[in-house]
Structure P
Amino acid sequence: MQAKGIFKEMSPYKPGKQTEDVKREYGLEKIVKLASNENPFGYSNKVDQVIEQEANHFEIYPDGYATELRDILSEDLGVERDQLVFGCGADELIDIICRTFLEPGTNTIIARPTFPQYKHNALIQGASVKEVPLINGYHDLQKMLSEVDQSTKIIWLCSPNNPTGCLINDQSLQNFLTQCPKDVLVVLDEAYHDYAVASDKPNTLNLLDKYPNLIILRTFSKVYGLAGLRVGFGIASLSIIEALNIARGPFNTTRLAQQAAIAAYKDSDFVKRTVEETIKNKQTFTLFLDQVGLEYYDSEANFVFVKLPVSGDLLFDYLIKNGFIVRSGEALGHPNGVRITIGNSEDMVELQDKIKLFLDKYTEDGISE
């Protein structure tokens, strides 16, 4: 049976290689995965306690309203309870947003490169996608605004941007929102906002009342270390959330995931340690890149995109054979580079040694094919 319409022209999402597959393929005993921006420090040990408690309740449907998690977040974030919507990761919320607001004849605007699921889900709904190239890793906000027409329904902003890590600062974001037509939904994906410490980082929650066409996406997959449990949430005006809840499945987050998210969210000490260690290791790694002459984008996330004068596949192939999985830019719309998640200090030191050997292997003066 053949897929219909646009599905014939599309490809499924290709995740990064998994550690067990790489071990078998290359005969390695140890693999360091730095490809998916997962938390190398794991998750709060308080989550394990919750998992033990909830293990005896799998026969019961989860709370479709996520009441307890909703109450905690609404109070802590200073928003109304019904301004929150929950998803099976932020990925599902992206899908729900597209199903709610896009259809054939409409269009959406994204940066290039950015998180590919914006485009993927928009195309599934039959919408057209306008892609605006980044400038030195940053969103070209004025160009994105110039692409708005009567059929534009959504503009996607990823900040810090995946895969470059660049942050949209406060002034730039507010200028953009002020100029953006109020009937165009602005999706601000803040999956990595916990890692951002720049002095001009916007307080986006304070913008929701002023800009009712704004929705903020966040996730428990990154700094909280719950990528395997899939919990994300959106914050927006009551009218936007009400519309999204029509398309949302009634039991789209599990009871176990909700309780784990609560435990992880309450452990602020774990989050603080994760952010501090990540920033320290990132600074050490970028200093190393400076020393060996490799350029990279400004990153306020838990990863660094390293620029290369050759295909990222070359470094990817070398590292994977030596026990490190990174993400080649070929798969991210930026072929000349690799995205590297910041790992623990020991792994990052070893990675630096591997990169030095790579540089020595391919040229005496720099990388060449």
Structure Q
Amino acid sequence: MADQDPMQDLKKMYRTRTEGSFPEAIDVLGAQYAKVEDLRYGTNPHQPAAFYRPVAGKQAVLGRYEILKTGKSGLSQTNLEDMHHAVGMLKYMPRPACAVMKHCNPSGVALQQQGQSLAQVYERARDADAQAAFGSVVVFNTEVDVDTAAAIMESIVEGVAAPAFTQDALDTLNDFARFKRNKELRIIRLPAFSSLPKYVGDEIAGPEIKVFDDGSIVLAQPYLSRVKTVADLVPAYNEHRKHGRIDIARQPTEQELDDLLFAWYVNIHVRSNGVVIAKNGQTLAVGTGEQDRVGAVEQAIIKANHKYKGAETLQGAVMASDGFFPFRDAVDATTQAGITAIAQPGGSVNDYDAIKACNEANATMVFTLERCFSHH
């Protein structure tokens, strides 16, 4: 008999569970955790994994999910991480919203604008980067209806998660005679997001824990934002020891403020260095994981221009940057692309130059007075 083709073994691993030997309960920093389930696999198919939730506490939203359809052997660690990062954005959204997730970053996010149906919100999130959305995990902060379910089934999706689904929506998501492409779709019902901490001062469920290869750990407080409304976005200013005070010359429009707040909340769960370009409640491009700030800006602009076939789409768009600008080069690249409003933490030694660059381009800038680096 010929030896088994190792490539066939690898292909099989993607579709089967990798068994581990994880206990049914664990103690972490004095807290009790119960196993929710053994996962299909961890980050990669050869890594076993299990998911646990705290026994006590009301904030275990992901830990209380209900799998309505398991797909190909259930959830993987990456599926859960995609849901985690999506919920981390959507919990801030004041209106129905959708995040389309790939590899723990959003390929597109959309917030309902006046008169839009949820299906249109989903389509805007999907089409923000339709190529990257292939095989995505789609997460909503509201009940999924039948029209939205039908839109989801138009393309390949790995999983759908939401606080609720209408029965017609569930029937559509399971209608494989009509939609053959998504036979392995996972459907997950999540508890409501209202109990999750969001803002500085909110009670947290527990610390973030990073475990290194040698067993060492880092504990950190989870990210909480000071920015609750557009009123918390501060018009940019700087007191320069040589040049004196400079203020941003143009104040943001109402639509720019709404988009800046939306882009900032999305950026909280974008891998740093990260920037989010948005317009009318839709991400146009996400620059993520770059080692330099201007590189993240350039990456996002290139992506937007490539997808939308022309820089005119960026006219009137906004951009949120998860860190300050060390030089004015990133601001110049932003305004030259047609973007008219920027949100950034502030605090750079070159804030004066960044504000001056905006004023020269008749763009506007606000400070968030906080950084939202995410090195997940």
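Please treat every number below as a calculation from the coordinates, not as lab data. Worth saying up front: this structure is predicted, and the values here are computed from it rather than measured. Cβ atoms are built from the backbone, for glycine too; each structure is taken alone.
Brief remarks follow.
- Which entry (P, Q) yields the derived value 52, 35, 20 for Cα extents along the principal axes in Å, for residues 208-279 alone: Q
- Top of P, Q by distance in nm of label points 7 Å out along Cα→Cβ at positions 32 and 320, largest first: Q
- Of the structures P, Q, the one that 0.50 was derived from, the read-out being FRET efficiency 1/(1 + (r/R0)^6) of positions 64 and 104 (r between Cβ atoms, R0 = 30 Å, to 0.05): P
- Comparison of P, Q by relative contact order in percent (Cα under 8 Å, 6 or more apart) - largest value held by: P
- Identity of the structure behind 28, 58, 14, 0 (criterion: P(r) over Cα pairs in 20 Å bins from 0, in percent, calculated), options P, Q: P
- At a computed -11500 (helix-only ellipticity at 222 nm (-39500 (n - 2.57) for each DSSP H run of 4 or more, over all residues; to 500)), which of P, Q: P
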